[in-house]
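*Asks:* Input: structures, listed below.
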Structure P
């Protein structure tokens with residue numbers, strides 16, 4: 001299936017020091033590839049984003065954001081739809097942040113500050129309140145843990161069809177040989193291409209996908225049992241075991257910490 005284009009804002013002006021933009025991205029829509037003369041933080045308060053760079057494509061959840069330094073060519077979209085929040089940050093204000101694209105962990109405090117900043121954008125408030133919010137956001141970005149990676153995403157069209165299908169239905173149990181037949185290639189070719197482009201075997205990627213989607217579904221209020229069933233686990237205990245093995249805590253503890261802690265995990 002093809003993706004549709006989201007129109008970029010027409011009233012573009014340099015951030016001083018931060019400009020906040022809120023926009024809903026419908027399912028299978030994207031901003032075409034472009035670059036800015038300032039830094040950007042691509043983030044979704046709800047839903048997941050697909051951020052495509054020259055050499056990689058990442059999918060990030062609401063507890064992650066992608067830092068995009070000045071001049072980095074990128075496109076941003078969403079497979080299932082997202083509430084997009086774009087932070088444009090002046091070059092001098094973001095000088096202490098990474099010089100290359102980086103996935104950052106978003107703490108509950110940073111998320112709350114972003115939501116608040118969008119609420120007051122373009123409003124004239126007394127006592128320098130917007131400036132204080134901007135300073136707090138920059139401080140939180142400086143302190144945000146850098147994540148090794150989000151969910152890798154392919155550029156090859158056949159691999160893209162496979163990954164999109166699994167994203168939409170993580171419970172799909174088809175093995176590499178079955179996918180290869182459907183995609184018109186040998187299982188050896190599929191295995192080689194998948195590992196070369198995404199950096200891990202299909203089975204490992206699917207395990208990561210399930211846990212990635214788990215955070216998204218739990219964040220929407222689904223129970224652990226319902227989430228486990230949606231993702232194709234045989235039981236809630238199997239899901240809890242897989243989650244604990246990956247994140248070092250149970251789904252209950254993870255979500256409690258995400259909702260209540262002012263610092264990221």
Structure Q
């Protein structure tokens with residue numbers, strides 16, 4: 001347990017310093033978390049691009065333990081929903097919830113002011129596949145090797161993300177550019193370029209999940225979802241989707257980020273989503 005910072009902005013900085021995020025994702029998380037400073041003092045968030053240049057109010061971190069904080073945040077979520085889409089509101093709320101959990105672990109705040117808040121649902125129309133220009137920006141981006149390997153595999157194979165995330169190192173035939181005997185409903189195949197990325201990612205590892213989280217597996221994880229060499233957990237669909245949207249917000253002209261459903265060729269169906277208990 002460390003000494004709690006007085007200011008909310010300082011707490012945001014320390015949380016981001018501890019998080020395993022790419023530069024683009026860190027930028028989006030900072031924008032999202034900084035935006036919550038206004039509701040914490042009872043003021044509306046600035047809208048659109050004006051938000052980037054606005055100086056946030058100085059807020060005491062202790063405001064997160066104020067008796068009326070849940071009501072203030074609930075009002076802020078409702079107002080924000082009237083200004084933007086559900087996906088953006090949910091992303092901003094997820095960023096705050098993650099930071100709050102970390103601050104609680106540090107002993108800096110007592111309660112969880114986001115506990116009563118729920119993600120918004122919306123009957124959205126299917127989003128179009130990424131354009132060639134968007135894909136080019138994605139492939140050039142500063143995401144880590146794990147992300148590039150996953151995204152290339154999803155794009156090449158047109159397989160559902162849960163099926164790809166369920167792959168083990170022993171399933172991969174890198175020379176044949178395919179997965180063997182993994183029980184998927186349809187064969188998972190890819191290009192030689194993706195095989196190179198997967199080979200670098202595995203670095204000789206022949207057992208356990210292909211795509212791993214940054215930290216050790218939780219005690220509730222099953223043996224098949226744990227890397228026997230590192231003890232790290234299989235990446236979940238939820239985490240993969242969060243990373244993709246957070247990272248691509250910096251590439252999106254609308255600052256919203258893209259979804260894994262859009263990582264497909266024109267004419268391909270949208271991939272089904274599936275949340276996993278693992279993070």
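Rule-based calculations on the coordinates, nothing more; no lab input. Computed from a predicted model, the values in this text were never measured in an experiment. Cβ atoms are built from the backbone, for glycine too; each structure is taken alone.
*Asks:* When you work out distance in nm of label points 7 Å out along Cα→Cβ at positions 37 and 229 for each of the structures P, Q, which one comes out largest?
*Replies:* By distance in nm of label points 7 Å out along Cα→Cβ at positions 37 and 229, the leading structure of P, Q is P.
*Asks:* 0.15 is what came out when FRET efficiency 1/(1 + (r/R0)^6) of positions 77 and 173 (r between Cβ atoms, R0 = 35 Å, to 0.05) was calculated for one structure; which of P, Q is it?
*Replies:* Only one of P, Q returns 0.15 for FRET efficiency 1/(1 + (r/R0)^6) of positions 77 and 173 (r between Cβ atoms, R0 = 35 Å, to 0.05), namely Q.
*Asks:* Same structure again: For structures P, Q, calculate percent of Cα pairs over 13 Å apart, for residues 189-236 alone and state which one comes out highest.
*Replies:* P
*Asks:* Tell me which of P, Q gives 59, 41, 29 when you compute Cα extents along the principal axes in Å.
*Replies:* Considering all the candidates, the number was obtained from Q.
*Asks:* Given a value of 15.1 for mean count of other Cβ atoms within 10 Å over residues 109-116, calculated from one of P, Q, which structure does it belong to?
*Replies:* Going label by label, the one that fits is Q.
*Asks:* Further, regarding this structure: Computing distance in nm of label points 7 Å out along Cα→Cβ at positions 5 and 245 for each of P, Q, which one ends up highest?
*Replies:* P
*Asks:* Here is a follow-up. Can you spot which of P, Q the value 15.1 was calculated from, given it is mean count of other Cβ atoms within 10 Å over residues 101-108?
*Replies:* Q
*Asks:* Who wins on distance in nm of label points 7 Å out along Cα→Cβ at positions 141 and 197 among P, Q, i.e. which is largest?
*Replies:* Once distance in nm of label points 7 Å out along Cα→Cβ at positions 141 and 197 is worked out for each structure, P has the highest.
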